[in-house]
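Listed after this line are the structures, all set down as structure tokens.
Just so you know, all these numbers are worked out from the coordinates, no wet-lab data involved. Keep in mind that what you see is a predicted model, and the values were worked out from it rather than measured. Cβ atoms are built from the backbone, for glycine too; each structure is taken alone.
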Structure I
């Protein structure tokens, strides 16, 4: 014949099995939070795109090339026209310098703008995924809460669901004979918690 302790131990085992499901909810929540943190790494602000593109360095290089091109045209014109064409050579060199500089800077700005726009699209997509992760976490928390409430409502567990985090400890008290019933184990645990709080003061 089964004693009360045997029956209660069986019910405790069943309760712990039900509570294992909560671990699955907790794992899913943890994974979603980790995914969220991982995705955040791929959000890049416009300043960072510019920094990665090395716009300032490329701009300096473009100005240097433009000056070199202007000097080459000036020198070439001087060779062709001689000293009598100094003004014309200077104008030709100046026009070449300005034209090259405008061309390179426009091309650089266009390329940078394209990269920023492309990254903005990526950022928007990631933000949507972050929102989805947040919603998923809220849904999982609600599902866990509903699951625990259903266990209590249907009297499927002998340890109240609010003690799910310490259910193993409560079971241990009963199994090791430190408590005769689950309620005794809960009372002991709560007494310990109260004592610890008093000691901290």
Structure II
């Protein structure tokens, strides 16, 4: 395992235990078996380490989100959105405990927000990609024109985030079957089946 990978792995362990606000680069370096100065050869800040953990160590939600608009016209809309919802649940379940402490440190949150802005990234990008996918499906005639893509994207991902949040808060784990039932129920609510044509 290379030094950079060792640092990211150590950062994941520390961030899971202490959250972004409670973790220090010194602690992460120690967990990686390195000096703090060595850590800065690879990462400019704790925030950069946090982004590396999100992108490299957690379920591949970002890859799924980036690929979603190109999936328009393939598979089924419901199937594509179900994949997105499953990925979101897995990602949010792991990332919420690490990132929630941002809100306890306004200066840290401001630095993180600025870093995301500079990279053209941010939590809203998943919603934007989902809305772009839904608009593309509308253009292909696979979704009704009356559907509001932004609202559907926000409701789908917002529901996934809320579920992951309250499961974390309550200290509960959901079974794979319960998670799948949740995904299917949300999609049935957002995209109900068209009623059969009258005979």
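Check the numbers for FRET efficiency 1/(1 + (r/R0)^6) of positions 67 and 147 (r between Cβ atoms, R0 = 25 Å, to 0.05) across I, II and tell me which is largest. Top value of FRET efficiency 1/(1 + (r/R0)^6) of positions 67 and 147 (r between Cβ atoms, R0 = 25 Å, to 0.05) goes to structure II. Comparing relative contact order in percent (Cα under 8 Å, 6 or more apart) across structures I, II, which is largest? Greatest value across I, II: structure I.
If percent of Cα pairs over 32 Å apart computes to 26, which of I, II did it come from? Only one of I, II returns 26 for percent of Cα pairs over 32 Å apart, namely II. Which structure, out of I, II, was mean projected area of the Cα convex hull in nm², for residues 91-162 alone derived from, given a value of 6.6? For mean projected area of the Cα convex hull in nm², for residues 91-162 alone, the value 6.6 is produced by structure I. If you line up I, II by FRET efficiency 1/(1 + (r/R0)^6) of positions 107 and 171 (r between Cβ atoms, R0 = 30 Å, to 0.05), the top spot, with the largest value, goes to II. A value of -30000 for helix-only ellipticity at 222 nm (-39500 (n - 2.57) for each DSSP H run of 4 or more, over all residues; to 500), calculated from one of I, II, originates in structure I. Quick check: 10.8 is what I get for mean count of other Cβ atoms within 10 Å over residues 139-146, calculated from one of I, II. Which structure matches? Clearly, the read-out refers to II.
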